Every structure is written in structure tokens, then in C-alpha cells.
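Down below are the structures I want you to see.
No value in this document is a laboratory result; all are computed from the given coordinates. The shown structure was predicted, so the numbers you read here are calculated from the model rather than taken from an experiment. Cβ atoms are built from the backbone, for glycine too; each structure is taken alone.
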Structure I
Amino acid sequence: MGLLDMLLNQGSPLSIANGASPSTNLLATNQSPLHAVGNQPGYSLNGNFSSETTTAFQQYVDGVSNTLPQPSQLDLNGTTPDRYLDNPPE
């Protein structure tokens, strides 16, 4: 009996999914609210969608308590800054 067969048939306390693929976390998909939702800035830019992002972040199974970092302090509320060529010094 191979290792995969053992995991699928007997399981293991060391494997979360017993050899099967675990579910994909929302933050690892295109639907992630981390950076943007549609044309709205997401959590990392200005803190929008905080509850959805926090919930998904806590679902990572890595054996530690995950603390979500604070949103950026350098962001301009999701707007693109002026380019130098559009706003040269006077």
C-alpha cells in the first residue's frame, strides 16, 4: 500500500485533508477583497471589506494565530496619484 492510499484510507493526524486537496482560501482567488472589489479599493488600501478579509485570513490553517496587518498608511484612498509629467514643478 502506497503513502497516498494510506492517507486516503486510514487518514493521518499530520494531514489536514488526509491526502486530498484542501479548499482554496478566498484570499487566494480573484474574488479576494484584500486589494479591490470591482472598482472599489479593498482592505489593503483603505480598510474596506474588513470583516470579509479578516474572516478569510483567519481560515488559513498554519498552526498560529493570524493577525491581519493594518491597511496601508501610504495610500491615496485608492486613487492613482498625479504623474510627474501631468504636474511638473512651477
Structure II
Amino acid sequence: MDSKAILGYAISVLGLIALASTSFPQLKAVLAIPAVITDIYLTIGSIVILAVGVFLILKNSDSSSSNKLVEVPIYHGEGKHRKIVGYQRIKQ
């Protein structure tokens, strides 16, 4: 797993915890979130944090999908008389 993916998961968990604290006042007290921050601001901020984390996770999965194996044909013969004799897997 890449460090960007781990960072994405950590940020997503923080966003989920912050979002859960809007529903559970006990969790808000445990996290020591100041009373100045209202629930609506906390909700919006936690959704933004969660979106950034998910973006990092998806960005990392796109880069790892470029390491897919693709099958390419192996030919025998020349010109019109070429025939496929097998396939070879290569990284794309």
C-alpha cells in the first residue's frame, strides 16, 4: 500500500469521526471540540475532510491500476503467413 493511500485512509477516518461527533454529543465532549464551532460548521468541515480522504484513496487506486497485466499476442512467421502461437503478459 502506498503512503498516499494510508494518508487518505487516515484523513477519511478523521472526517468520519468528526461527522459522527455531530450526531453524538458525548463524542464531541470526548474530542474536546470547542463550543464555538457549531454543528453545521463541523458537519461541513468533516464532509470536506472526508471528501479529501476519499479523493486521495481513489487517486492512489487509479495509479495502481496502471500496473495491470495485459496479454499481447506472440506471432510466428512473417507477412501474411504469421500465426498467433501464444500470448505474453506485460505490464501496461
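Which of I, II yields -20000 for helix-only ellipticity at 222 nm (-39500 (n - 2.57) for each DSSP H run of 4 or more, over all residues; to 500), as computed? Working shown, then result.
On the way: I: -6000; II: -20000.
Answer by label: II.
Suppose you compute distance in nm of label points 7 Å out along Cα→Cβ at positions 32 and 56 for every structure in I, II: which one lands on 2.3? The read-out comes from structure II. One of I, II was used to compute Cα extents along the principal axes in Å, and the answer was 79, 20, 17. Which one was it? Traced to structure II.
Relative contact order in percent (Cα under 8 Å, 6 or more apart) computed as 30: which structure among I, II? So the calculation was done on II.
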